[in-house]
1. Rank structures P, Q, R by mean projected area of the Cα convex hull in nm² and report only the one at the top, that is, the highest.
2. Given a value of -21500 for helix-only ellipticity at 222 nm (-39500 (n - 2.57) for each DSSP H run of 4 or more, over all residues; to 500), calculated from one of P, Q, R, which structure does it belong to?
3. Out of P, Q, R, choose the structure whose coordinates give distance in nm of label points 7 Å out along Cα→Cβ at positions 23 and 39 equal to 1.5 when calculated.
4. A value of 24.4 was derived for mean count of other Cβ atoms within 10 Å over residues 15-22; which structure in P, Q, R was it taken from?
Structure P
Amino acid sequence: MNPYLAEIVGTAILILLGNGVVANIVLKQSKGQNGGWMVVTTGWGLGVAIAVYSVGRISGAHLNPAVTVGLAAIGDFSWAQVPGYVGAQVLGAMIGATLVWLTYLAHWEATEDQGGKLACFSTTPAIRKTGPAFITEFIGTVMLVFGVLAIGQIGAGIPAAEFETLEHIPTSLAGVVGTWWSPFLVGLLVLSIGLSLGGPTGYAINPARDLGPRIAHQLLPIAGKGTSDWQYAWVPIVAPLLGGVAGAFLFRLLFPA
C-alpha cells in the first residue's frame, strides 16, 4: 500500500474509534450515554493502538502532523514527504468523522446540546482561556511525541534486518511499529495523557484529529449543530505542531543520533 493511503486509512480508523467513543457517551439515547471520562480516554487509547497496528508497517503510522513535523525537524523524516503525509492525515480524519456521523445518524436530532455535538468532532476548552489552553496542548503534545519516540527505543535492540523492508519508516519509529507490543504501549501513552492532561482542553494533541473533523462538522448536515467554533480552531493546530517539534528535540537531546 502507498504510505499516503496508509496514513489516510490509519487516521480514519483513529478518528472513527476515538470520536466514536465520544459520540457514544455524549449523544442522547446512545447505549453508552454518560459513560464518563475513563471510557473516553480508554476508547482513544485503544483507537490509537489499533490504528498503529493497522498501518504501522506501511507508513510508520504517524497519524498526526505533530509527529510528522517533529520527525522532520530532527532530520528523521524527509521534509518533501511532510505535505503529503499531513494532507493524508487531515483527509483521513475527515473520513473518520464522517463515519462517526453515519454511525450515530439516528442520534443527532435527538440531542439538543450543540456543544456536545461539536465534541463528537473537535475539541473545546473546559475554561475558555486561550493562553492556558495553548499551554495544555503544547505540554500534552511534547509528552506524546517524546513518549512515542522513547517507546521506540525499547525495540532498538531488534536486529536491523527485521526493518529492511520498512522503507518509509524513520529509524526512530522502527522500534514502535516493528514489534507486536509497541503499538499497545503507544495506546497506553495516549490513555495516560488523556487521564492526566486531557481535562482542560480534551487533549487534541494532533492538528489533523481536530481540524479534519471540524471541517466535517462544518460541512455535514447535522441537525441543530450550531457553530464549528473556528475562533478556537488555531489552538489545537499550532500548539501541537510546536509541541511536537519540542518533544522530538527533547528526545534527540537525550538520545543523540
Structure Q
Amino acid sequence: MPLLSIFIIARDEADRIERTIRAVRSLSDDIVLVDSGSTDGTQEIAARLGARVIFNSWPGYGQQKRFAEDQCRHDWLLNIDADEVVPPDLAAEIAALFAGPGPAADAYKIRIAEIFPGEPAPHRFAYALAPVRLYRKDKGRYSPSPVHDRVDLAPATRVARLKGTVHHYSVRSLGEQMTKLNSYSDAQADDLDRRGQSLSVVRLAVEFPANFIKAYIGRRHALRGVYGFMTAMNYAFYRYLRVAKHWERRLQRRSAEAPAQTQTDAQERRDG
C-alpha cells in the first residue's frame, strides 16, 4: 500500500491548528508542519498531536510549500492549509484510495469551499476552488511563485477528482481578513515588479467596482447575507490595493530617477 505524507505551513495558528491536524491524523504517520515563526504556541500544539515541526523563515507561499514537500518521507503528498479541515467523509474517501493497490491516478483535485464565521458547514452556494492537493511526489511540485499557490504537474500526469470537500475557515474576522489581504497585496505588488509587469492606470478606477461585482455576484456572496456583502467589499478593496501599491511604486521610482536625469543633462551641457 502506498504511504501518504501530509504537510501544512503555518504561522500563529494556535486557535485552528488542532482541529486541522486531528482531522487527518488517521491518514498518515508522517504529518509535517513547517512553521515560519509562530509566537502563540502553534508549534507546541502541533508537536503534541504528533506532527514533525520544522522551522523555516518565510520565503513566500510557493517556496514554503516546496520546502515542506522536501521534508516529507513518503511518495504521496497531501497538502492542507492551517485554516482548512478535512471532514470525515473526505478522510474516508482518501483512506479508501490508499487501501489495496493504491490510487489509480497520479494526482487528485479536491474541492475547497469557504466557510464564513457563524456557518456550521459550507453554504450550498459557497465559492469553491478545486486545485490539485493530493499527488505523487515524482509527478507534482508546488510552483516557486511567492504569491501563486498551485501544484505544477509533469506531462502526461493522470489527474482525477475526489468527491469530498475541504472546509476552508479562511475568515477569523473582517479585521484579520483585511490585515492578511493587505499583506498579500504587498506580495503581489512585489511580484509584479519582479516580473517587470506594468498595469494600466485605468485599473485604479475600475479594479474596486469590477472585483466587488466578481465577488458579490460571480462568487455568489450575495446569497450569504450581510457577511457576504462585507467580505465582497474586503476582497474588492484588496484587489484595488495591489494596483494602487503598484502605481505608487512606479511614481516613487520616477521621482527618484528625475533628479539623476537632471544632473546627467546638466553635465552633458557643460561637457558640450
Structure R
Amino acid sequence: MFALLKKPVRTPRKAPETVRRTLEVGNRAMPLTIRENNRATRITLRIEPGGRALNLTVPLGLRKSEIDDFLDRHQGWLLTKLAKFTLENPIRHGGKLSLRGVPHGIEHTGSLRGVTEALIVEGKPVLKVSGLEDHMGRRISAFLKKEARRDLEALVAVHAAAIRKPVKSITMKDTRSRWGSCSWDGNLSFSWRIVMAPPLVIDYLAAHEVAHLREMNHGPQFWALCRELCPRMEEARKWLKQHGSQLHAIDFE
C-alpha cells in the first residue's frame, strides 16, 4: 500500500511595503516615507538633503505602534537637526540668495521681458529678475544652471588638462544624494546648486569629479590626486558639510 506524500504548503513571503504619510515635527508638517526592508534589523531614520522630507527604513512586518513609538522618542532629535533649515523661502522679491558665496538681494523688475542678471547696484550685489512674479523660482534656477555650467566647464578643462584625461560630456542636474558624479567613460555630472557656494567649493567639486577620471574610487590615491588639484580641499569639504544642506533646502518651484 502506497501513500501519496504531500509537499508542505509554503506561505508566500510578504513583499516589502512603502508607506507615505506626514509627520508633525514642531510647527512643520514633514513628508515621511516608511520603507520595509527584509534585511533591516533596526529602524533607521534619515533626513533628506535640504531638510525637505524624512525617510524611515524598518524591518519587515514591524508593527505601526512600534514605528510611532520610535518617531515619538526622536522628536527632540528631529527638532534639533531641522532647526538649521530655515522655514522662510528666500526666492521672493526682497529675499537674498548667494551666488558664488556672495549674498545677492533679489529684485523683481516688474517687467514681463528681460533676462535674469547679477548686478552691482549702489555698491550692493543684486539679482534682477523679470517675468511673472510666480515664475521667479523657475527663472532664477535657469540662471543658476547657466552660471554653474560656465564655471564648471572652465574649471573641469583646467583640471582635466592637468591630469591629461579627456572629458566626454558635462551635465547639470538637480541631484539630492550627491553633488557630482563621473562615469567610467568620462561623463561628468554636477548639481547646479553648487554655484551658490564660494568659488573654492566650486573648484573642489570640479577637481573631485575630474580626479575620478583617473581613480574611480575614494582610496588614498584618489584623495592625494584631489588634493593636488585642489590644495584647499579640506576647507572646501568642511564648508560643504556645514552648509551644503542649506543649498538643497531652497525651493525654486
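1. The maximum falls on structure R.
2. P
3. P
4. P
Bear in mind that the values in this text are calculations on the coordinates, not laboratory data. If you're wondering where the values come from, they're calculated on a predicted model, not measured in any experiment. Cβ atoms are built from the backbone, for glycine too; each structure is taken alone.
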